[in-house]
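What follows is calculated from the coordinates using simple rules that are stated; it is not laboratory data. Predicted model only: the values in this text are computed from it and were never measured. Cβ atoms are built from the backbone, for glycine too; each structure is taken alone.
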Structure 1
Amino acid sequence: MTTYLHIDIETLPALHMSIEQRLAYAYASVPKTYKKPESIAKWVRENTEEQWRRTSLDPLHGITWMVGVAANDEDPSVFVGNPEDPAGLLDVFDAYCAGVYDRSDSVVWVGKSLRRFDLPWLAQHALLYGRCSLARTLLDLLAYPYDKRIEDVSELWPGGRLSLDPMARWLGVDGKAEGMHGSQVYDAYLRGEVERVACYCAGDVDSTRNVWKRLTGRMGGAGRRPELSPIPLEVRQHLTD
């Protein structure tokens, strides 16, 4: 029996970084056009927060906070980690994966940007924290760039990159939950909205699974064209001038 393992992760910026380290991280991204020390320092001061927040997309510095999974048509489960002990989440996820592999003849991993982001992120963190079993599993998947044990809807989508929500809407399946976006995960973390982010993660797993089913012919249906944002009144009034 083949098990299709649907997965999505939620990440946080480098909470472990000191102020000095955050400044150093920003300094590494100063545009080459800046030459004067005072100009460089000004750029670093103005951009440190933004650059640091981007570590949530940088596996060398960011933190794995949640892993959402669903085997076949099961309801998604979301494993929530402790940002102060990220290795603990990897242990839980590793045990879950071991169970899936034990009861399956083969496992196919399904997700959005899975080959480019989620799996490399998890593999690098498994290596960082010495979770060798999980690292071996993920590195084996990633060793060949077109391994059929990974079905990435980003690669299945016919033409160019597209984010999950418009993809889901075009195909006529549920999109993301209203009022939540990946860029808002850290702010939700600061507000203590763990359950809200976990629901968002589970929704992403569900939505990606439905997109995958439509793209692989496992689900029929019809979609709809995207809606265009209305032109603001202050702009519209000048269109008739």
Structure 2
Amino acid sequence: MARTIHEGRKIVKAAKQNKVKLMVNYHLRFNKTMNYFKEVIDDGRIGSTATMSAEWVGGGPFEHTMKPIPDWYFDVKKVGGGALIDWGGHLIDLSTYFFGKQPSVLYSCIRSRLRLPFEDEAILILEFNTGTKVIIHVGWFSQIARKNVTLWGTVRAISYEDYIEKTDYSQAFRNIIRKLRGRQVMPLFEFGLSHLKALEHFINCISAGKEPSITGDDALEDLKIICKAYEISKRF
């Protein structure tokens, strides 16, 4: 939501004073598979969740693009950080969506493989009141993108990659049937569509005068975890 906790608090305060809706686009909460995982956790279908591992590694601003990277992207005073404050924020929010608020930051390793003025890799370990530990790994150092979430329960484990692979094959087969019948073909990859679903939710909240499911206070709590991780990383 912001570079610092102080800035985040100012944003939340301004929104409340002016009685406007505030929502940060934590789009993973609108991902169909992640919502399925949420149901699985709440219903205890994998038993008690002992550990969650979440990774989002790719090229970040260096992914192949036709457009030049803007200069502000490399000014740490303007952006506040690198892979952690950008992609890591999404995975932190996903873990609090699954397991509750205010986890402890047990470990934080933040470094720059590419010698940037901010981190291009971060590894965190969070612990929730339920006893569940979450391992988060984000990075901007690889041209091969990888996104995955695995839940390790006392009964069984489930993985985003495994689940998506099965559903994508099924969707692809159904698309062939749709195409032959002259019907609309459905998108295969739901990850990108979650951005649009988040935007649709926010617009509907404004129209109906309702509070978004992700509030400014939620985003502020996630920002506190990010800042704590930056602080802890300096001790190692």
Response to the item:
Re distance in nm of label points 7 Å out along Cα→Cβ at positions 145 and 217: value 3.4 computed from one entry in 1, 2; matching entry is structure 2
Discussion item. With relative contact order in percent (Cα under 8 Å, 6 or more apart) coming out at 23, pick the structure among 1, 2 it was computed from.
Written reply: 1
Worksheet item: One of 1, 2 was used to calculate P(r) over Cα pairs in 10 Å bins from 0, in percent, giving 7, 27, 30, 22, 11, 3, 0; which?
Response: 1
Worksheet item: To which of 1, 2 does the computed value 0.9 (distance in nm of label points 7 Å out along Cα→Cβ at positions 121 and 137) belong?
Response: 2
